[in-house]
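No value in this document is a laboratory result; all are computed from the given coordinates. Note that the structure is predicted; figures quoted are calculated from it, not measured. Cβ atoms are built from the backbone, for glycine too; each structure is taken alone.
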Structure I
């Protein structure tokens, strides 16, 4: 068992083009989520809200290393089922044209193991990054048509951000096909900074610019706010959302240690066993 001390913060902005904000996010340690109601779909805000609600339920139920992957998969299945049910009701009423949908990226802290880790899951083009030792690493791979073109060598990675089909995702929650997420185990590191964001951030900011902001901003709330503000300043073509989580301490408990935790004294600081 390891106690992991976290600080965390989040920010979101509608952007300069969209009328409403279809992004949703969750800060419910040990669970953190960003969901992006897909552009061009009706009621995307409802779909992203479903994602947040199901992962909030997962956080309430507690995290067990033996079952966490299945629990994350079950949460995503529940989101998909709720979207399908919503679509059926509103299609029948003539209130829905294309169907609701959302991307999702989630990070779940797992501590009841010898070496704690983040279980990161993604569907779509919302991303997870890790900033550690002065280096920014993109943890997730976009499920998008443009990413497939890059992987095939059809276009250069540098041309992806401006490609006309950049908003077409190949996996998401909602629709006739139930897609499986990618899952990643990411070791927990002291001073590691995790960023979850919607494509309204990653499409507007270069990789190095994101890394610079995460390096310069000390508090996670300030970092999240600056990431979003920079995305808006760069053009704000889409809703922009960022969740930043810092690992500020690790304590490995000995078998005879008392299982006692001091309550957090700051709203955005928590210790998680």
Structure II
């Protein structure tokens, strides 16, 4: 039986493109939001879900982190995917006559320099793939979309300009979530956590010292505001680990009296495409 995987976005989104490349023997289910992806896993409508977690230009996808924390569904594996943005219009469009460009907020941020130089008005929408297909509904040649250049294979559209990202080294990390295990071959593993330090002086320093004492190498440390608690922060922390790393249990025990709260989101393989 084929595995079922939910993803946020429409046909042609980068999430779908990754699934086609990596999970070509699975069935894909597009969802309108990250929360719908997570809920479909919990309801057992699908086996797994795919969420973008971080882009090398625009940074962390905060909504994905919030869904990971809220749901408690573990991370199974990570995939890094090369992002190649293109400006796409309807057949007959002219790049010099475009006045408005639609795409996902992350894509707009990743192409901000190009958009500003061209003087386009940026309009955020739900996803990249949907922004392209919506051009048909709009039926206005002065409106364009930003999405992957694989849309050049579609008869209705034309690629007005390729490689419009602010930096050509544009990658997005995606996470596969699920309650069941999935056999994945990889040489590297990592563990993701979300930590809330206590209000005691030196709490964060003491917490970080616990990582150091176990020789755990941090690969991500980012602070985010806690909703409803002005000027208080939680910390996204990733660190390199082994598949069955005994240090993680020790870390959890050592942090109990040091921090207010900590969520372990999963220990998982890093798959390089």
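A few points about this structure:
- Parent structure of the calculated result 3.3, given that distance in nm of label points 7 Å out along Cα→Cβ at positions 17 and 225 is the read-out and I, II the choices: II
- Value 0.8, calculated as distance in nm of label points 7 Å out along Cα→Cβ at positions 201 and 217, assigned to which of I, II: I
- Taking percent of Cα pairs over 27 Å apart, for residues 121-248 alone as the criterion, the highest value among I, II goes to II.
- Highest-scoring label, criterion being Rg/Rh (Cα atoms, Kirkwood Rh), among I, II: II
- Comparison of I, II by relative contact order in percent (Cα under 8 Å, 6 or more apart) - largest value held by: I
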